[in-house]
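Below, each structure is written out as structure tokens.
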Structure 1
Amino acid sequence: MKDIPEGSLSFYEVPWPVFKVRPKAEDLTLTAIQNFFGANSRSSPKGTAGVLKEQLRQWHPDRFLTRCLPKVRESDREAVKDGMDQVVRHLNELHTRENKNPF
């Protein structure tokens, strides 16, 4: 996201962790995010727990709001913040589950 000009991304252009093209806020579900990271963690040497931990850092509000939100159009920023909150909430849930019962 380094080379993206400020204020140029729409909600749909944020790289949301779901397989759906042009996702809406209601597509950022626990199941969709679990499917995305479950599929992507199978090929990672870090395993599911490692991938989830890494993604929690990436989506952490402090990091996301300072690095990514300025790239989003003003009109979409509130929706993107809400989407980020959903993603973080679901990642925390998945990380907690993974630590209790690894896939």
Structure 2
Amino acid sequence: MEHKTMKDLQNDVDQYISGFKEGYFSPLAMMARISEEVGELAREINHYYGEKPKKASEKEKEIEEELGDVLFVLICLANSLNIDLEKAHDLVMNKFKTRDKDRWTKKE
């Protein structure tokens, strides 16, 4: 399987969305979609690791698929706002490596 960068993922999503006249949803609509997808992810994690087993009538879904749904909508939101997610990642990692560097116990 080919390794893809975040830029590749953002391009893949943009090519897909660009194939439709509607294009990207509004940022507010995508925020609602992210919330919906995160809720579905939470439900799956609760079924696998929590105290709430699935009902016999509930369709089997995978956590991997739910994470993929969250990632897709997050990429859509970033693309619609012209945000480079690699740059966003670098900003956050820098914050963790500087401001939060002594926040947790380091492994020896």
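Laboratory data are not the source of any read-out in this text; all were calculated from the coordinates shown. Because the structure is a prediction, the values reported are computed rather than measured. Cβ atoms are built from the backbone, for glycine too; each structure is taken alone.
For the reader, a short list of remarks on this structure follows.
- Computed -17500 for helix-only ellipticity at 222 nm (-39500 (n - 2.57) for each DSSP H run of 4 or more, over all residues; to 500) - originating structure among 1, 2: 1
- If distance in nm of label points 7 Å out along Cα→Cβ at positions 72 and 88 is computed and equals 1.8, the structure in 1, 2: 2
- Parent structure of the calculated result 2.9, given that distance in nm of label points 7 Å out along Cα→Cβ at positions 24 and 64 is the read-out and 1, 2 the choices: 2
- Per mean count of other Cβ atoms within 10 Å over residues 16-23, the highest-valued of structures 1, 2: 1
- Parent structure of the calculated result 50, 48, 34, given that Cα extents along the principal axes in Å is the read-out and 1, 2 the choices: 2
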